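Structures given as structure tokens follow.
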Structure I
Amino acid sequence: MAEYSWPKQGTAALLGSEQDRIDGVDKATGAAKYSYDVVLDRMLIAKALGCPHAHCKVKSIDVSAAKKVPGVVSIHLFIDPKDEKKSEIKWQGDPIACVAAETEGAAAEGVAAIEVAYEVLEHFVNEEFLAAAERAGRVGKAGVNVELENEPSENEDEDAFVEKELKRLYDESAAVVEGYYGIHAITHMCLEPHGSTCAWQGDKLTAHLSTQSVSGTAGQFASPLSMTADDVTVHCDFIGGGFGSKFQADEWGVACAKIAKETGRPVKLMLDRDLELKVAGCRPSGFVKVKVGADKDGVVKVWDSTQWGTGGDRGAAVDEKQIPYVFNPPNRRRSAVRVSTNTGPTRAWRAPNHPQACAISQTAYDDVAAKLGIDSYDVFLRNLPSVANKKADVYAAEMEIAAKLMDWKAKWHPHGKGPAEGSIVSGLGMAIHTWGGGAVAGSCTVKVHPDGGVETFAGSQDLGTGTRTVMAMVVAETFGLPLSAVKVNIGSSKYPQANPSGGSITVGSVSETHRRASQDALAKITALVGEKLGVDGAALVARDGRIYVDGSPDKGVTWAQACSLLGMNALEVRGEYAPSSKRSPLSSSGVGGVQMAEVAVDRATGVVKMKKFVAVQDMGLVINRQTAKSQMYGGVIMGIAYALFEERIMDPATGGFVNSQIADYRLPRLGDIGEIVLEIYEPESEYSRGVVGLGEPPVISPGAAISNAVANALGVRVPVLPITPMRVFDALERVPKMA
């Protein structure tokens, strides 16, 4: 059995290099077929009808007119008006029915012809103001966490002690900051909306599903259809975005399969854009009122906060123990409540709850710096000993790198004291973040053909992050072959079970399984070559398309010659990984990152423009440097989006999602991004930890960093993200004085 390991840093031919995605040409030329692109013979097109009200009961549904529309073939109901519980709708857009027809136009006409009678009920959609939520009876039970350095005496009342101790700590503080910070909910905006194309072959179902979980969704179709998962094949070659929202088959996916079964024809049901934004998942909002006490150097000693937010009618918001984010001051009292709203349900959104926690707590640390007149960089640096993840040394090194890339010391100025160019003022801000990203259980099969061809099979998926390329690089590196020599097969639930793509677990997981399978396969092949050469197979190495005695390249055979020793049958080796109490040498968990933002704010228009953004990130062993940087770019751009532009806007009067169209849901354009500078922090100490996932960390800090930069520019905090011109004007009108 091979001793599983990675090459030493700097000795690998492929690992850590920059490689183009192996599917890049297919995507650029349009040859890549996404789930939305699947077209099958005699296929019907289905469209869904969403509820127009935020809260109501469906009293009746009349589909008689819809059935008469030319081209309409089938109508499926999601709601049963006769069922008291299932007839209640709690957010706008919740599916009521769908129509399958010969053409998209006929399906749309059929949907428009459905008549629904509603009993409109009271709604609540604006969670920003906690008092209003309390008056509406929408606030849940508070979660409270108290941790103090001192403890009450045996007979002392605990609550009274806590109040007394907090007062003492604030009285002893050199600076006390009381702040309000918030970040609004945003919704998923995948380029390819949710949905599938379903087709039956007898009693077997094939679902061409846009999914982040190829291996995990077959059972989600099977259970409601009274089937076994073995009779379902989920297929997804390419996916146009997921970001945490596409782990389920969803009720519309099951409906698609039911209609296909009923009609005996393939059916495509993909959500329209407005339904996509309303029901396909949102990132919860988060708001906090906090009182912070720090010493004269800006080291936070005491934190007392009340926070709230919503994930819709169900689903949690930011947990009280998540703030202050990363930092862990010695004295803390934190409480949190969830506000119930008539808005679409929460789903994972790239680093669930971390961006919110960062944005509503590291802004308070920046305000401590402003109160003391200290450089924010120094305040963050001095608070590093309190970080909960024990990565203070990593953060310090990354901060030093980021500061040089930003030229922080030359550009920094006290809050609101920088030079102005007319009405335009500039500022700097920073934030730090953490994430897990450890590998999870999975499997693959590596197949080596007698002619030297190499294939790998796994029920994984590539969200556009370069998973195919990572798999190929790991296998090619192990066999000493060029990247083009490896064919990667993913996207089918019939392949060996692999992990879903979420939590930044994919690169670690597929690297674990593919390295193990490849090293086991290579051990079998080198044993055969060793017999042929009359040497110990363990003394052989695979490099540059040859297998030879280490140090003697001439004493060996070509890869094709080595594989011919397999005989008539291909060699198939299963690679498996399951986390255990003993850490695998191939992957690890836990990363940190530092981000800095430079902005320009026009006090006359309220417009915030990005000038420069610096991101420094550790990630263990880097497989593909090019796709790693691509992940960092993407995360930063998404962070700029939610910091300055992106939010779900609800109408309190009607409960309607005001900007649920792609033309109205504001996202940044190329000119809104500014300069982005990236640096991967990869000393030997990080490389030796093995592979750690990267997908989510870069999206966490931008909100806090940009908010801090705006506060540095203006000398006043714009407390709630996104920082729109109107919110800038509101903050300038308050103009609190920074003492």
Structure II
Amino acid sequence: MLMRHPHPNLQFTQFLPYGALVHDGGVQFSIFSRSASEMRLLLYHGVDDREPDEVIHFDPDTDRWGDVWSVFVPGLDEGQLYHFQADGPHDPEHGQWFDGKARLVDPYAKALAGTFQQATDGIIRPPKCVVVDDYFDWQDDRHLRHSLAETVIYEMHVRGFTQSDTSGVEHPGTYLGVIEKIPYLKSLGVTAVELMPVHEFPIHGFEGEALTKPNYWGYDPLAFFAPHRGYAVGQEPGSQVTEFKQMVKALHQAGIEVILDVVFNHTCEGNELGPTLSFKGLENRVYYMLENGGSRYANYSGCGNTINGNHPIVREMIFYCLRHWVHNYHIDGFRFDLASILSRDRHGNIMPNPPLVEAIAEDPMLAATKIIAEAWDAAGAYQVGSFGDQRWNDSHTVRHWAEWNGRYRDDVRSYWRGDSGGRGAFATRLAGSSDLYEANGRPPASSINFITSHDGFTLNDLVSYRHKHNELNGEGNRDGDNNNHSENFGVEGPTRDPEIKRVRARQVRNMLASLMLSQGVPMLVSGDECGRTQQGNNNAYCQDNDVSWFDWDNIEENATLLRFTQALIAFRRGHAAVRSTRYLTGQATGPHGLPDVAWFDPLGTAVNWGGHDLPVTCLFSAAGSPEADSDDGHGLLLMANPTGDPRTFRLPPIAKGIPWRQFIDTNAAPPDDIYPEFDGPLVNPEQPLELPHHSLVCLVTSAERYA
């Protein structure tokens, strides 16, 4: 192995940004470490090489600028493979984990190549970093900038979307495989895909320093700037960079935005028993929150460690990373996993005005992107309704943050299960969750409405299982949430009983209709539109198999449910009554004299919110809505019966002078369960409607009067 110093006359004085930067004639490598006593750059020829071809020592007198180590190496180009290696204090009791033998991933690496290698001394060697040239021929591609209020989000897993043999794609489980399925996404009508983590993560998890079961979901980051190599078709180092950009470009051409699920709350290095792969071996006390004098890792993530996001060095890294994905990959938005951790100071305390949260909202490079928080963490913080609500004077409030509305999920599930006292909460969620956002000056689009997500039951399983069934995860069914607000209607899991199958089908449609007809922003989980099941597993993080993969046979087997979902999405996108940018008041009047919202008991009288009855009628209209155009005159009446008994509904007096057509009847056999062209039968306003248990009917205004 060759050891050398670069020629000092070729040293570049530009040592930022961090990472590996390609120049004419060579590559500049820059890295932060405050406590390192020595720094080395290891250069490799091949992906599978166990030892470097060259080792370059940084001269602390000429190659260190403050706490930044920077060296220019002539003769290198894109595709070069490398690691860093740092000597320094090894004092775990005080938070110092330097190990001069460890091969370290550059925190700013733009791609990784190869696999983990086990050294003879037991140390795990991570994949090699790749020098990347950011150039890509984007042609005229730009961010699509769909307004959040007009967005329909589709949460999906890149690999799981096409990995099944049933997908029929040429490149299953890859970025290019997603491109092959874009026609399906367009036919569904979604406006954005939210990709589960695509930054680099170990394909298997760690226990101590041993590789364990598959890490399918990807919530275990190793390199924040690098797209996951496991989703690429090409085997050349850096192929994933080009293929990811090809996917984004193709989705944009189809009018579909790309939102990334980012995990700036922990890394795969784990706690004090975990491996030293990157941050831990460079400046552990800066990158992580530590406890007990530095000997233990704070664990607000539930994954062993917690990123020290409000340290200036880490905050800077997060900003470089977000800008990197927006500028170099044309990403349209981010969903921040366990985002409440971003609100914690270096000691883990929740801050009233966390600088990182404010800076993300105000960053000019991110101004046109969608910024979404999972507004809780694994240590008890729950900020739904208040995340990013920062006021530094009476006239200015940060409003860029939207939130996964966990209250929406729980309240809608509970209502349709028939839980007592849930009518008021259900109504509030349908109307945009003003109780959470209006007082803070945030619009209805601050609420990302969802009933299911990757984390929990699928929609099919939500109505088929009363309890979780995570035995295949190998943790004795102890993992996963026990509080699912689910119901099986008599049999746990699959059944041949026709009545149970009918009520489950109604419940799926009831919740899909509630989701797509609510004010706010709907998020649909991949596969819910066609009855995907995880066999009762509500925490399939390690199931890289048919349990998690999209089964494309469902498209034909459950074609009527897919049609139902497509029609709902089309209605939502075409009619402003269900996507208002302001909160509804009940006062405005439209073409039919309807208010923008009104609520009624089944008898058509004003609702008694103090009662315990659950059925309710909701009237939405585009009355006075600035989003409504000349051909958007639809008002709608939504009648919901979540109880176990049939109920009679009468139209409220305010609606009787208006012609109504049936749009949705979740009890009707397809295709009469929904009328995509709004050509359902006219409704006699004087004739009561009979709704069986657990069913929903939705009427829309018509240009024709009842004959």
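Summary of computed values
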read-out: Comparison of I, II by Kirkwood radius over Cα pairs in Å - largest value held by; value: I
read-out: At a computed 0.75 (FRET efficiency 1/(1 + (r/R0)^6) of positions 428 and 564 (r between Cβ atoms, R0 = 30 Å, to 0.05)), which of I, II; value: II
read-out: Identity of the structure behind -5500 (criterion: helix-only ellipticity at 222 nm (-39500 (n - 2.57) for each DSSP H run of 4 or more, over all residues; to 500), calculated), options I, II; value: II
read-out: Highest-scoring label, criterion being Cα Rg over 2.2 N^0.38 Å, for residues 212-595 alone, among I, II; value: I
read-out: When relative contact order in percent (Cα under 8 Å, 6 or more apart) is computed for each of I, II, the largest belongs to; value: I
read-out: Label whose coordinates, when mean count of other Cβ atoms within 10 Å over residues 332-339 is calculated, return 25.8 (choices I, II); value: II
read-out: Origin of the derived value -0.25 (log10 I(q)/I(0) by the Debye sum over Cα atoms at q = 0.07 Å⁻¹, for residues 92-355 alone; candidates I, II); value: II
read-out: Winner on distance in nm of label points 7 Å out along Cα→Cβ at positions 44 and 500 once structures I, II are ranked, highest first; value: II
read-out: For distance in nm of label points 7 Å out along Cα→Cβ at positions 172 and 300 computed as 1.9, the structure of I, II it came from; value: I
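Coordinate-derived values only; no laboratory data. Since we're looking at a predicted model, the values are computed, not measured. Cβ atoms are built from the backbone, for glycine too; each structure is taken alone.
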